[in-house]
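*Asks:* Quick heads-up: structures coming right below.
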Structure P
Amino acid sequence: MKKSVVLFLILVLTVNSFAQDKPAVAPEKNVLKVNSIALIVATGSIFYERQITDLTSAQLGVGYLNYKIEDTKFNGLFLTPEFKFYVRKNAIDGFYVSPYLRYNRFNYENKGGTDTDEGSLTSFGGGVAFGRQWIFQKGFVIDFFFGGHYTSANVEITSGTEPPDVTKFDGFKTRVGLALGFAF
């Protein structure tokens, strides 16, 4: 977590030094972006953000996870609706605090040993993220965020007898992202 905070501060200082002059309020009302950090762990997530007022916006994240933990393979979708509060009257461009919910629905398959265990994992939770989003003159967007959430997971076994290890999906989890995209 300390590395994430240091990375965030370096990114803020670097981007602010290269920022170009622009109007005080971004004319764009929509942002479409992809979380580039999530790609490292075989997860794809896309966010759509819409300005509601000068201080607020709503965002919906949709993602697909394809992840293997030891002998168990998980794949499925997750949804992350968020409501963002921007510090200054410039929603979608600036520092923000964002309460969010997280819903996961994954299928799993464990081919360890002689039997194959299959089923589904569902989890639901919520948390808070803090971040900074920049919109540049040509509409290019960088959004760096970090935070944490608590989630509760439930497993349903469809074949086999052994449930998977759900510690990666249950309890308190951190959330870090670097999303890149375009405002329009």
Structure Q
Amino acid sequence: MNTDDIRRLVADSVALKQRFFGTSAPLLLEVGGRMAESLLAGGRVLAFGNGGSAADAQHFVAELVGRFARERPGLSAIALTTDPSVVTAVANDMGYASVFRRQVEAHGRAGDVALGISTSGESANVKRALLRAQSIGCVTGAFLGKTGGSIRPLVDHAVVIPSPDTARIQECHITLGHILCELVENDLAT
């Protein structure tokens, strides 16, 4: 790898973000508004994913519970990836495909927002959790990649980064999370 390769990677990342965010602003306004509406009504955000997507879920929740860009009261959000005792108990007793579904069942309430993150759009445990969330009346959303996979048609709000490159998808997911935090904070401040 050389400096030209690094420049190409950065240029690819910037170009994907410009394409995606240039066309997706209305969707992001809708998703951010729905999250703010749920939080204002006393709901919560439940976020989950695997690997790097687990880290993205935790990052997003940290910004909501703590603060993003302005001082405000903490917002109710839980990353379903952060309790190793729950994750390992459910995985051991019910199988890994149930680790998020069971937590959605325990913590989710009608009107909450369940946010699954999957760069492939095919994560079985994310899919099961989103289906369970819908069955209890949660608003469902997903940060996805590639074509959105089999999760795309199952959710109320699918945000799909159209790229085959997992790293570029994850870079967009981080930016997406930051934009949604800013939208939620702005909606709650008005």
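*Asks:* Between P, Q, which one scores greatest on distance in nm of label points 7 Å out along Cα→Cβ at positions 35 and 107?
*Replies:* On the way: P: 2.2; Q: 1.5.
When distance in nm of label points 7 Å out along Cα→Cβ at positions 35 and 107 is calculated for P, Q, structure P comes out on top.
*Asks:* Can you rank P, Q by distance in nm of label points 7 Å out along Cα→Cβ at positions 27 and 123 and just name the one with the largest value? Please report the intermediate quantities before stating the final value.
*Replies:* Working: P: 4.3; Q: 1.8.
Answer by largest value of distance in nm of label points 7 Å out along Cα→Cβ at positions 27 and 123: P.
*Asks:* Which of P, Q yields -19000 for helix-only ellipticity at 222 nm (-39500 (n - 2.57) for each DSSP H run of 4 or more, over all residues; to 500), as computed? Don't skip to the answer; put the middle values down first.
*Replies:* Values: P: -3000; Q: -19000.
Attributed to the structure labelled Q.
*Asks:* If Rg/Rh (Cα atoms, Kirkwood Rh), for residues 67-146 alone computes to 1.21, which of P, Q did it come from?
*Replies:* Working: P: 1.21; Q: 1.00.
Only one of P, Q returns 1.21 for Rg/Rh (Cα atoms, Kirkwood Rh), for residues 67-146 alone, namely P.
*Asks:* Sticking with this one: Compare distance in nm of label points 7 Å out along Cα→Cβ at positions 131 and 155 across structures P, Q and report the one with the greatest value.
*Replies:* Between P, Q, the highest calculated value is found for P.
*Asks:* To which of P, Q does the computed value 64, 29, 25 (Cα extents along the principal axes in Å) belong? Provide the component values of the computation, followed by the final result.
*Replies:* Details: P: 64, 29, 25; Q: 50, 43, 29.
Here the read-out was taken from P.
*Asks:* Looking at structures P, Q, which one was relative contact order in percent (Cα under 8 Å, 6 or more apart) calculated from, given that it came out as 23? Mind showing how you got there, number by number?
*Replies:* Details: P: 20; Q: 23.
Checking each candidate, the match is Q.
Where a number appears in this text, it was derived from the coordinates with a stated rule and is not lab data. Just so you know, these numbers come straight off a predicted model, no measurement behind them. Cβ atoms are built from the backbone, for glycine too; each structure is taken alone.
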